[in-house]
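Novice: So, here's a batch of structures to check.
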Structure I
Amino acid sequence: MTQGNRKLAARIAEFGFSQAELARQINAEIELLTGKQGNVTDADIRRWLRGVTKWPQDRIRLCLEKVLDASAEDLGFVPRKKCIAPAEEDPVHRRELLTAVGGTALVVAAPYAPVPGRLGVDDVRRFHQDYVAILRKDQAGGGARKVEYLAVEMASRIQSTLAMASCSTRVRNMLHRLAAEVLSSAAFAAIDASSPQRARAHLDKALAFAGLSRDSETLYHVWNHLTLTSSQRENHAEAVAGSEVLKRSAIARRDPLYAALGHIRNANGLARLRHRSEALRALSEGERAFARSADRQRPEWIRFFDSSEMDALSSFIWSALGDHGRAEYCLHRTLAAIPDTMARNKALYTAHLSLAQARQGDLELACATGRQAHALLPPSSGSRRTAHTLAATRNVIVASGAESPEVVEWIEESHQWI
């Protein structure tokens, strides 16, 4: 007879869940993570309790951990490498990792899975290669659910590895930092897909890993994305509070580039709260800090914040303050400097250029620019921010009442892809 999972039973009893209620809580977390309702039932819970299912599927396991606030190992589950021969598991596991939601293969190298034992810096470096591959894929198209899934899975893989193997404090901190960073990447993919609830769920877990890493740069990374999530939810007061955390962080005191980004996030929130003078002061402080920043080695995630991005973020502030001419000027500077490899950002900022032109009454030009933005975005991209910006452009143009052939044609055409 299969031995029951006593740790899981004790944890469920501690929380006071019935089996049906636990299933509902897990399904709610799955919906936050994936955008689709989960299908866990009380029968699944009973299989876990009996020990029939020793290691639930990745997304179910992640959500169970969140609901019961404990790792899968602490809940009595046994990682597959402990109960299944590697030769049996590897092909299936690899297909799960490399297959997208709709069955399309994700072009990323086979993920690293260390043999349980003692972990070293080389293991961290190999995990880091997987992380860089995720970043590159996200920068190319953006908003892809498959990128988000792969990032979440990688964080789970790191967590499981730490539970199964021994390592030094230094290596453990490095892996906690990497887990926080990859979950922040999952959050940004959700932000780009205009799913702030999913992003917030990823960031709650990333914040815990960042704390365990004891690294101020990692904490800054997570708080930067928390600020973006607040802004996307139109909670600009919360975004301003988050940006204050960025400005006062240890890494911002040491590195002017981090200080600059904190000031720019702060200015954006203040501008949207209609605090014009404070927003302009924060923008000026951000510009001065950016001018002092030296070109040096930094983590991959912040390398996006170059002069072209500085101009782009400044354009958002000017737009919020109603100076659409200056916003357009900044966006032209951005688009002249941004690398062609960053297709998602190029499409997004072209869409914002279209919106700035429409708000100034240059409707035919805005239509042409909007069409260009749509053409720049890869068909496989899940970046909803570009679509939402083009929708805002369309609303401005429709509200103008213009009836020129170019405008009427664009309104009809854009309806199909917004």
Structure II
Amino acid sequence: MSLVNRQLADRIAELGLSQAELARQVNAEIDLLTAKPGNVTDSDVRRWLRGRTKWPQDRIRLCLERVLSARAEDLGFVPRKKSSAPSEEDPLRRRTFLSAASGSVLVVGASDTSDHGRRGFNLGINDVRRFHQDYVAILRRDDAGRGTQQVENLAVELASRIQSALAVSTASTRLQDMLYRLAAEVISSAAFASIDASAPQRARVHLGQALTFAGLSRDSEAMYHVWDHMTLTSSQRENHAEAVAGAEVLKRSSIARRDPLYSFLGHMRCANGLARLRRRSEALRALSDAERAFARIADQQRPEWVRFYDNSEVDALSSFTWTALGDHGRAEYCLHRTLAAIPGGRVRNRALYTAHLALAQARQGDLELACATSRRAYVMLPPSSGSRRTINTLAATRKVLVASGSKTPEVIEWIEESGQWI
């Protein structure tokens, strides 16, 4: 192949990427950015290298910059003269990729800040939609296990931009309520990233801000979102009495009375907390209430953060209650059902539930099987995920294996291997 774009070729070689792998990674970034699958192929890569495509389309170019961590001009691409000044109306041109000290960080909607920096700027429904698209992109990165710290940073940055837009612009009361609600959801997602990183105190700081936004929005669903994550931080801090009290708030909320999905989640959080407090009969009653509420759920539009609670998540949450009650066989059964039904895009949760499956197997004495399952969980977890919940669960499994005193080669090998990263 006759190369014209040597800069691009050198960068691809430096990163050790094949043409097909580069195309795959660019398509993955396009999917995260636009919520639509990319269609870049290795033939497109060859056209770039041969100089036949001198300036790729906006979305492809921006995602290529992200994958290769370099500006298009530094990769040997030549801008079209008519594109030297980006159109303010093109939403894709509003998104830029920056490299920060902690790594490459996606900053979405960057030019919106300058638009809204003019006091008196009128916010419209399209601004709300753009902010919401940025929020959905963050959630997709979270599901893909693309890094808890990165997700947290992006969510904090987006919430700050929404807050700034509200501070320096004018908007109708309806739009203000929508934006405050969105800010509450966004910063709650930052809190969840902290929870996944096993940093409940940091999550509490985010949730304090989220509580303010939810109050300003006057939205019961946003308030429920905050309180739900409050119960998770309580549980993570081993304050299970507080977690149960928080779950009671969820169960009594107006949205839980209107929508069985929210009622289900409140009962399920309560069941988990009661089980950890060794209140078995009450925990089982709460679990039964949760299952009955879930059976009444109707298909309707709901916020993204709660929309993913499907049958696979019901089984996963049930497994946590059975684990706390000491019934590891039933927990294993629930986790097998979860892993058979969970959608493929939920990489982080699949790794987490596989780790819990390994723990359930180890506690039942299936040591070799637990080793194989643990290894599968670790391999599927992206290296940069930062999911301490998953790693801590694998560490608990390793502790059971060590305590068993088993001398079988599989167990000894896994104990040694896992000791290098736990």
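Every number here is computed from the coordinates shown, using simple stated rules; none is lab data. Not measured: the values here are computed from a predicted model. Cβ atoms are built from the backbone, for glycine too; each structure is taken alone.
Novice: Given a value of 21.4 for mean count of other Cβ atoms within 10 Å over residues 258-265, calculated from one of I, II, which structure does it belong to?
Specialist: Numbers: I: 26.0; II: 21.4.
Comparing all candidates, it corresponds to II.
Novice: Identify which of structures I, II gives the largest calculated value of distance in nm of label points 7 Å out along Cα→Cβ at positions 42 and 218.
Specialist: On the way: I: 4.1; II: 5.9.
Top value of distance in nm of label points 7 Å out along Cα→Cβ at positions 42 and 218 goes to structure II.
Novice: 23.8, 74 is what came out when Rg and Dmax of the Cα atoms in Å was calculated for one structure; which of I, II is it? Can you show the working numbers first?
Specialist: Values: I: 23.3, 78; II: 23.8, 74.
It must be structure II, since only it matches.
Novice: Hey, another quick one. Given a value of 16.1 for mean count of other Cβ atoms within 10 Å over residues 298-305, point me to the structure among I, II it was derived from.
Specialist: I
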